[in-house]
Structure P
Amino acid sequence: MSESVAVLGAGNMGTALAQVIASNGHPVRVWSIEHDVLEEVRDKHLNTRYLDDVRLNDSIAPEWHLAAAVSGARLVVVSVPSQVVRAVAADLAELVQPGQLVLNVAKGLEAGSHRRMSEVIAGELRPDCKPFVGSMGGPAVAIEMARGQPVAVIIGFPGRDEALACQAFLQNKHLKVEATQDITGLELCSMLKNVYAIALGITDGLHLGTNGKAFLTTIALDEMARIATNLGSQRETVYGLAGLGDLITTGFSAHSRNRTLGDRLGSRGDWQHFLRTNTVEGVSAVRSISELTAGRDDLPLLAMLHEVLFGERPAPEAMRHFLESFSYA
């Protein structure tokens, strides 16, 4: 049965999800504050700013007004940067009704409160909407998703029925969707993989080779598991799509901004300019997770990243010292 969907945010992932959902037979209304992007979607069925060379499905319609986008939608996808999720959720407070599914795509923790994105959204909506708020994670490069290349993601909701209902909008022969109720683990892993992808990018910038990057990947995954399970995640979530799968994609893909930032750090490139001109959510995540794990001495890779990003220690020096001094003893 065809049901309408609202996608809030016309960036790369929001547009890719709109393309998937529309291709599955559902009319999609895309809302954004970037009016020039909406005009291009309307006039040319393109979004060249974020997904070049992908012709958008005719069932995707731009919408300039948030209320009109959300009204009557069975699924509302929130695909905006994590730092503006609360503001968008506050605007949704009087619009979203019980029974409407709300799927968060942003990855990170809110600065200051350290709340997960689904918690931020649910906290702004009316209480009887909370069970219908979930999140998506997993190894998904937006441009590949939009082009119909094979991809698998994981979605989490407090209730299984809600997760399965959301799954039905997304899954097709190209996109496979795992459903879970471990929304805590899913969101923690979605944030942590950005953190450690920066470290993997540093190895690229230093040309440390396949062996060095594989070595660091195993350390990164171990630290992800230590942090996430301590904060309430199920261990299998860390070693599934949300954790291991997304770490591989984000830490190895040329499309990854977090990996690219690490590459710039390692090669002594102009990483600060890159940070000013791109949304790199792993940076704020390093700060947040370091605050949450303060006092622990079993997370040396996280400590090294924090020192590089906020202590002004050059990444090449910090990484080489880390690799030389690391021991499993």
Structure Q
Amino acid sequence: MKILVTGAAGFIGSALCHKLVGFGHDLLAIDNFSTYYDVSLKRARINELLKPLKIDVVDLDISDDKKVNSLITESKFDVVINLAAQAGVRLPIKDTDKYVESNLVGFSNILRTTVANKVPYFLYASSSSVYGNRAAIPYTESEQNLHPASFYGATKLANELLTQTLVQNSATVARGLRFFTVYGPWGRPDMAYFRMIANIVSGSEFNFFGDGSVERDFTYIEDAVNSVVALIDELSTRKHGYSDVVNLGGGRPLSMNYLLQTVGRISKKEVKFNRQNSNANDAFKTMSDSTYIQSLIGSKPSTKLEDGIEKTIRWAMREDIAQNLNNWVNSVK
């Protein structure tokens, strides 16, 4: 199949492109190389994961409607996978325009053009952040009590609403991917696990928010991309106008204190941190109900946090990675 992947130089995007080409798909990859964190990390992902497979990443911003329209109209894709977004929940109010530009305007450009050109399949990154703090635990896709705790989460919920509205009665089939705290090698330097590991490898400063009782349903990157590939295949069985959302999580919530202890135990080093007040944009707990994804593809993310963190620490201790960790962590806008 001919597939467009946006956000291809990002954490999940680069890993997914690597996986898709391995299955023989014809891929076009785009990214706007946002400076939210040091673009050298994105370049390093491309050099390691994509260039050896002859995947070039085109510099294109999805907020540019004319370029998006031209690309999708001319290329005749079978699948569009939108992973491009302004990530993170902690941007200050003065910077929320970045969420609007990428997650709302850019997303709308991709969605509208995909549907208008009758692209058969559309998948997009949503987030566990759509659930907020009022949804019942574990989170199920049928939950109606959705009140995101962050502006970011609200934009992801808006994506879901826009998609189901526009896809109905169209020639396109759509699926939202509610990712749950994806982690692993080549990850994002704004995430706690990355910053903890950077602290023990290179001494980077680590700010620990709250008392550590916040719990997350951690999803290892390989599990995440394997699930996405399987969900693409399953989506091909659906009829025109179909739209759903799927939790990509294993259903094993663990506290930030446990993450801290795990990094310390595996590395045999103590993570040194500065204690900070908790952030109002953080959900108290995330936990995926994996019943639906298992019914669709017969599996769910299952890598244990301990195993995934061990692999990530080994990656971080590579000389070429270790010497860049400080810059990557400190570059987060």
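None of the figures in this text is laboratory data; all of them are computed from the coordinates on show. As the structure is a computational prediction, the values presented were derived from the model and not from experiment. Cβ atoms are built from the backbone, for glycine too; each structure is taken alone.
Structure notes:
- Identity of the structure behind -15000 (criterion: helix-only ellipticity at 222 nm (-39500 (n - 2.57) for each DSSP H run of 4 or more, over all residues; to 500), calculated), options P, Q: P
- Test item: FRET efficiency 1/(1 + (r/R0)^6) of positions 115 and 299 (r between Cβ atoms, R0 = 35 Å, to 0.05) calculated as 0.70, pick one of P, Q: Q
- Which of P, Q yields 19 [relative contact order in percent (Cα under 8 Å, 6 or more apart), calculated]: Q
- Structure with the greatest value (metric Cα Rg over 2.2 N^0.38 Å, for residues 35-194 alone, set P, Q): Q
- Origin of the derived value 19.4, 62 (Rg and Dmax of the Cα atoms in Å; candidates P, Q): P
- Comparison across structures P, Q (criterion: distance in nm of label points 7 Å out along Cα→Cβ at positions 99 and 163) gives the highest value for P.
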